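Got some structures for you, see below.
Coordinate-derived values only; no laboratory data. Note that the structure is predicted; figures quoted are calculated from it, not measured.
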Structure P
Amino acid sequence: MTRLKIALLAGGDSPEREIALQSAAQIEAALDHSKYDITVIDLHGRDWHHTAPDGRQWQVDKNDFSITVDGVRKAFDYALIIIHGTPGEDGKLQGYLDMMGVPYSSCSMTSSVITFDKITAKRTLAGRVNLAREVFLRRGEAFDPAQIVAELGMPLFVKPNANGSSFGVTKVHAPEELPTAIEAAFAQGDEILIEECVAGREMGCGMLVAGGREYVFPITEIVSKKDFFDYEAKYTAGFSDEITPADITPEVKAELNRMTREAYRTCRCSGVVRVDFIVTPAGVPYFIELNSIPGMSGGSIVPKQAREMGMSLGELYDIIIADTCRK
């Protein structure tokens, strides 16, 4: 049996690099090596390399997306993208793979661009899901903190427009904190969002469409022991509790599932994604963001959701690979 030659693309250039490497290691261990010839490729800037068990490194030839090890060239049949942030979630890598004619596991380039850019995602989904009010700022634009507070109220969130894992995100409790929070967000990029704070419970909703079948995963409630679900709360043991399935009413579950489907379809997603919401005390979900390449490390939400529905991580990626190889 000929094994599918898979490049498992990991690392990346964002602050989420280490989490992406952990996710990739988890997936490599879960995949069936009798079916797949897996090569882990670490992407860091222009350096794309594979590290052999003996420590030797081999560079990827980006002209044809191949690697030559000890004189033997391997051209990859498929790319499994496990890179959070750039260049995996923002569409750059997908554009390259499209040019190479190599199928891959994630959303398309267009879908990735839409979902990674928070203001674009919100404008795409306007009228289809509930959205928090926001003020959008580009670097260098004048702004009036008093006017922003008057429009959005307190508390509010300041966040980079294109980033993940809550890097550069600040919850602002008083007007005098706003300029510092804006500065912190601009340290991560040239565009930021200032959003009203919607009080409620945070929910993570996984979804996959493959093989003509729709998989809507059990919903997870995320209970942060910090002021909000920031990087430390996400990836440090003891800083959050994740409850799967979430203890919610059938009506709230149905509405979350509806909005998750709406976001997936409207943004033209493919592969597995996670859509995050805040559910108000009145039971009204508000969209936070769509993660086109959700975390797959040992503590990540989607693998827990898959297990809850009786699906191992290896089985999940068997489904994704079989579906995306056909496209």
Structure Q
Amino acid sequence: MTVNDTMLTMDDVDNLLYIYANQTVLLAQPRTIRRIDALDSRYYYTIDGDEATFYISTTSFIKKVTPTSPHLIEWFKKHGQQADILRDQAADFGTLMHICFADYHQKGYNFNDTANRVRSYLLQCDHPLALAGEWTKKLNKAVTSYAKFCADYEIEPILIEGMLASDEMGIAGTLDLVAYATITTKIGKGKDATTKRERRLVNIDFKSGGIHKSAQMQLALNKLIFEENFPHLEIAENWSWSPKDFQTEPTYTLVNQTKTIYTPALIDHYLAIYAAEYGGELDNKTFHQFTGTIHPGNPIGQHHRAVGVAEAILPY
């Protein structure tokens, strides 16, 4: 199967390991892992000498082993030919939102830069500049909602946008945020009620839009991946978070996804389905590489070759 008619370039490979990692808590730097988006599905990989090990991404894994949600089917039917464009715009806005949240923790977020930042990003993603006003307003509200959330729960980041892989499952993903949070629990009722404040390690998945069932499985997988990489740490809770289009005071949607049907035992069944249906999927994928200037009479082999995925990525 041909996956690309051009030579694989650095634009296709993401080498960013993480935006922030607290190595005092993690006790180790996350290992080097790269992401490649030039295939039909998203994959991550590690390199050891001249050998590459590939991992299917959590999102691609979920798409392959679970049915498309009725909500998504109806959404595509509603928007028709515009559906793909709207989906890509929503995904790119979500990426920008994630970047801005990371900036908030790293150096603070400057609202005065939002308009220019949005315009530059729209041009980079080849989206219409007509979206600039809407995105600027939406992004400012999202960052404000996130700042309110961080204040409410006294968020202390441990890992931001961290790329991690599981050798046990053969799956990898980018964790939006793993952090310590202060959780207040009410004990008792009426006048005798008291509150208990506790610091817990939480795994948080950001959504720029709605929160759907697939988020549960993604969080469950990412929890297992994180704990495999850092076995001395245990994630206490899984949360899905999204901003709200508030009118007066900033607010947000927070869904606790810790209690879930996606137990390790159930995930093992999904892994078996994936292995049966898609095992060896990369073996049949081919990159076509072209180089130099070809003239009449030149041997084609000097300018073109077909290579497997591992051979294509090893230079990087």
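Assign the value -9000, calculated as helix-only ellipticity at 222 nm (-39500 (n - 2.57) for each DSSP H run of 4 or more, over all residues; to 500), to the correct structure from P, Q.
Going label by label, the one that fits is P.
Now, a different point. Going by volume of the Cα convex hull per residue in Å³, for residues 212-283 alone, which of structures P, Q comes out largest?
The maximum falls on structure Q.
Ranked on Cα Rg over 2.2 N^0.38 Å, which label among P, Q comes first with the largest value?
Q
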